Every structure is written in structure tokens, then in C-alpha cells.
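Visitor: The data blocks that follow each hold one structure.
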Structure P
């Protein structure tokens, strides 16, 4: 569990670096269609947060049928507030796990209703990997908008964390 908790500390660090970088964008920049997996920075950011929430709900035994309402997350500050609360919930969940829990099978339903069973440890790792993928998209979007993107490489965090 030590390594999983470290990965989640890294993920939080990386997400906060992006929230700081995005905080200065105008509403127009946040909503500009940049033709990516999600049309704009705001939608990508809300997807990142929503995915982390969905997976936490699944780990707790739920099966959400959709993402949180994006209308309530209409600014970087609002997303940060929601992510702060989610972070606390994630930490509480992770603190309650033991090493043996990583191999425990977890059955969940996708948003489409399909059922899968996978080891909890694999699903925990997936969330961090998923976030890294979308932070890469945010990097490209920031550069398209003429802004610098923060470095969020895992090795950079390891250098800072030791």
C-alpha cells in the first residue's frame, strides 16, 4: 500500500500544479474548442475530476451512472474545491486499505452498464495512469493557447519528494 499511497500523493501534486497553471486562464481560453478528446480545457479538467470521483464510488461499492454535474464546476476555483473534498475522501479510503486488499477482486459497472471484476490494486493504479494521460492533453492545450505547462513527470516528483 505504501507505493499506492505514494502514487496518489504524486497524482495530487500533479493535479494541483495544473490547477495553478489553469487558474489564470480567461473564460474564453478555458472554453475554446481545441479539438482534443474533450473539446476544451474546462471539459478536460471536469472529466479528470469526474473520473476520480466515479472510481472512488466504485471502490466503495457503488455504480455511478454518470459524471458529476459540470454546470456546478464553472471555474477552476470550483473544480479545486470539489477536488479538495474528493482528495480527502480518497485519502480516507486509501488509509483504510491493507496490502492484501490490492488483490481483492472488485466488481463494478461501467457507465454503459457493463459489469467487470478486476483486482482493486489494478483499478487504483489505473486512476493515476488515466490522470497522467489527460494531463498530457492539458499540456498540449495550454501550449496551443500560448501558455507554459507545468512539468508533472513522475520522476520530477520523485526528485522533490526525497
Structure Q
């Protein structure tokens, strides 16, 4: 993990999971069967800032709850893939379609379904509360939990290294 910051200047794409990364992994189920998640507004701000600077943000999730799409549309994220069984295939297709080199992508995942796909990317990261199997293969473990600012942490670090972060 010592070389993490040296890898950041090459990053132009953030690949994010939803449950356990953008949310804390909890789901509140209403009487009507709606599944509600909470997400960090600070993560949202960092995503919006990255998009405005031209970074790619892609969401790839095994979950298929369409309610999250409203949040992502609000933030300006256009590349959202839900109900994905094969994250590697979706990721490779996305890279080919957008002309992105794997070494220019940073993946943040937290659990077993992310394990193989995140190894397709130049930088592998996870929240503090990721499972041990993920922690063993990443370049960086955020000091923030999923849904509690871990996405802001990595986006801000990349943008600061590249001189793209906020300047008063």
C-alpha cells in the first residue's frame, strides 16, 4: 500500500460499487417493499466535482433496485449498471466503449462480488469496513466506512494529487 499515492496521477476513472461503498450496506425495507439506503452527501459532492472536471464515474452493482438511479442522475452519473452478475465483463465492455485503459481506473469495492473485477483496474481501494478478502488485495484502505465518506476520501486524494481539487 506504500505506492498508492504514486499511482493516482494516472487515474481518470472511478469504478464504484453501491452497497457497502456508496451506502453503508444497510437496507431499510418499507411495508410496501421499497428498499431504502442512505448515502453520504460528502461522497455526492466529490462525485459531482469529479464529473465537472471530466473524470469518468461508473457504478457497477449486483443489486437491481432502481430507486438509486434517481440519486445517481441527480449527481450527474450517466454510467450505471445494475443487476450485474459478471462485473468483469461489464467493466471490460465499459473500458472498450469509452477507450479507457485499465491502469487509468480506480475501483472501490467492499465484498466478494468485487474481488475479481477490481483486479482489472490499476488501483484497488476499499472502505475501512470491507471484508478481509478485499482488504488483502487492495492498494489502499480508506479510514472511512462504506457510506460514510470513503468515496470522497479516494476522489479527493486523486483530485488533489492532480491539482483538480477545490481552490478558493
Structure R
């Protein structure tokens, strides 16, 4: 069974968590996957699990046009793991972002993902506030897109 990690940072409002759950719903609609969700605001990401994962969904709120500190820590830990020989680079991924009026942090997320040669399975979803309306469908479609790449359908 293919595995996907959804790595995100979410705090009080929970908007990024809500979007992460929509991505998870899309993955579930696309097929049978082992999905693990990790909120970097609650724990560090196990790099052994990242190495075993077939794909990644990575999300953050926008903090001053940059990703959240916990998500930046994930990328720092991933670089250390890569240098130690773990197979982190080159995985298919999708990115998602929530914001209160900016949204520019998506470029930071994509640059960080690019430094690991992650292969973008779909354009990122950028959502102002809580996911509603079109953002709900976009989050689900993002999960389906990642799953589709892993299943060889896209």
C-alpha cells in the first residue's frame, strides 16, 4: 500500500488543519493509501517516516510572507536527514497555504520543496481564512491529484 504524509502547521484557528483534512479526504476518495498527518506545531516530523513515504502534502499558514517555524524546522531536519543518507529527495508533493490577507508564503514553501527536488503533483492551494466554498473543493482536488500521481493516473 502506498503511503502519504500530510505535514502541516496549525494553531488556534485551525484553518490549515481544516485544509489538511480536506486534502486527506481527497486522497481517500482516490484510493486506498496509508495516510499519516503530522502537525509540526505539536511534534517534530520523524524523518524515517518521511523516507518511507511515497508522497507528501505540505501545508502552512502565512506568517509574514514565510512558512511557519515548525514547518521550517521540518525542512531543516529533512536536510540533516538527507546529508545522513536518508532518501528524502525527489518525492511527489502538493503544497497548501492559509492566510489572513497575504498569501505570499506559498513561494517560500515552493522554494523549500524545490531544494529537495520534490515533484509538484498539482498547483498549490492558497486559501484566505477558513476553507469554504471553492477552497473546500480545491483542497479535496489537491489530495486527489497527489494520489493520482502515485497511482500513475496523472
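Read the figures in this text as sums done on the coordinates, not as results from a lab. In this text, all values refer to a predicted model and were calculated from it rather than measured experimentally. Cβ atoms are built from the backbone, for glycine too; each structure is taken alone.
Visitor: Have a look at P, Q, R and say which one yields -9000 for helix-only ellipticity at 222 nm (-39500 (n - 2.57) for each DSSP H run of 4 or more, over all residues; to 500), as calculated.
Guide: Q
Visitor: Percent of Cα pairs over 23 Å apart computed as 27: which structure among P, Q, R? Please report the intermediate quantities before stating the final value.
Guide: Details: P: 40; Q: 32; R: 27.
The value was obtained from structure R.
Visitor: Please compute distance in nm of label points 7 Å out along Cα→Cβ at positions 32 and 64 for structures P, Q, R and give me the label with the greatest value.
Guide: Working: P: 2.9; Q: 2.1; R: 4.8.
Sorting by distance in nm of label points 7 Å out along Cα→Cβ at positions 32 and 64 in descending order puts R first.
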